[in-house]
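Each reported figure results from applying straightforward, stated rules to the coordinates on display, with no laboratory input. Note that the structure is predicted; figures quoted are calculated from it, not measured. Cβ atoms are built from the backbone, for glycine too; each structure is taken alone.
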Structure P
Amino acid sequence: MKLEKIHHVAIICSDYEKSKDFYVNVLGLSIVKETYRAERDSYKLDLAINGEYQIELFSFPNPPERPNMPEAAGLRHLAFAVKDIDLAVSELHSKNIEVEKVRTDDLTSKRYTFFKDPDGLPIELYEM
């Protein structure tokens, strides 16, 4: 087996409209398709970055909270590459998003920072 690339990342949110606004209007992802599944009382929102399908945003009634321990087993964070981290941080600040201090990766010498989505999912910006 040869894996070609990551096809998508699935995220379950607690407030669909709030998370949809965050990923579309704050982060700038584009909507590929939005589906309401009445039998599950659930939305599935397919989102793309630069025209490439990347994220599935799901809503479910009363999802359990995410454990908020940075070293817990499981998905640690979602990371996006940016060309200019200072500009990206400035844009997030203008949208009232709290962003951690920009740091430098000891292994690659690249700059990065973290912020959170509406459910507290850590999101990393990593300068290309």
Structure Q
Amino acid sequence: MLKSKSVLIVDDEEGLLGLLKHALEERGFEVFTANNAIEAGIEISSRLPALILMDIKMPGINGFQACEALRKNAHTKDIPIIIISALSDEADINKARKMGLADYFIKPLDIEKLINRIKEII
């Protein structure tokens, strides 16, 4: 288990980023954010999070593509990733499971359930 309580949130919705960041920081997590997969890569290159919250639908590289890249990298392959997405299609949820992602939350989020799940993982 990782000792760090750092969480990277990757989502192009500024309002949700701010809401999640505030909720997690209130509970003692160190939070950093990225608006897209490229920004996430830059953040991860300077500090590895204990967990990543990843949206799927983002401009450029989507969340699944970003997760695949993270899984192929020796430094990031074991970081737990939770998908946070408006996509509720069973095919997307199954794809996340097959990729070995930690969980899948459908927006609008139940923030307390999400935070409890994050606490279970890290």
Structure R
Amino acid sequence: MEHSPGFLRLVAQSKQRIRETTPEEVRRRQEVGERFHLIDVREDGEWQRGHARGATHLGKGIIERDIEKTLPDHDADIVLYCGGGFRSALAADALQQMGYRNVRSMDGGWRRWTELGYPVERD
């Protein structure tokens, strides 16, 4: 997918303010039983076609509206992912601005997760 320069600039700025993780690190954390919230910020149709096992869906369009009802604890350990790591970076930036202190964006997102053959679920 080719992204517009303005979008890429916005993502680059967000990535300077947030922390990122990798699918490999997220999977390692799952395998050792670490407790954290894995949130898929992709669109509804993307989620329905498949998502990382154990993930919760809060699409980018509604995450700011619904996150405090879903996860009221602003110290919660949260990992966000999207298709490749751009929308999740923007969402992580927004959640930090809302006061969430332990948010990461999964660089590589769903594409990298599936390339690595990690567990998925389908609705």
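Structure above, values below:
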| item | result |
| --- | --- |
| At a computed 1.1 (distance in nm of label points 7 Å out along Cα→Cβ at positions 20 and 108), which of P, Q, R | R |
| At a computed 6, 23, 30, 24, 13, 4, 0 (P(r) over Cα pairs in 5 Å bins from 0, in percent, for residues 52-91 alone), which of P, Q, R | Q |
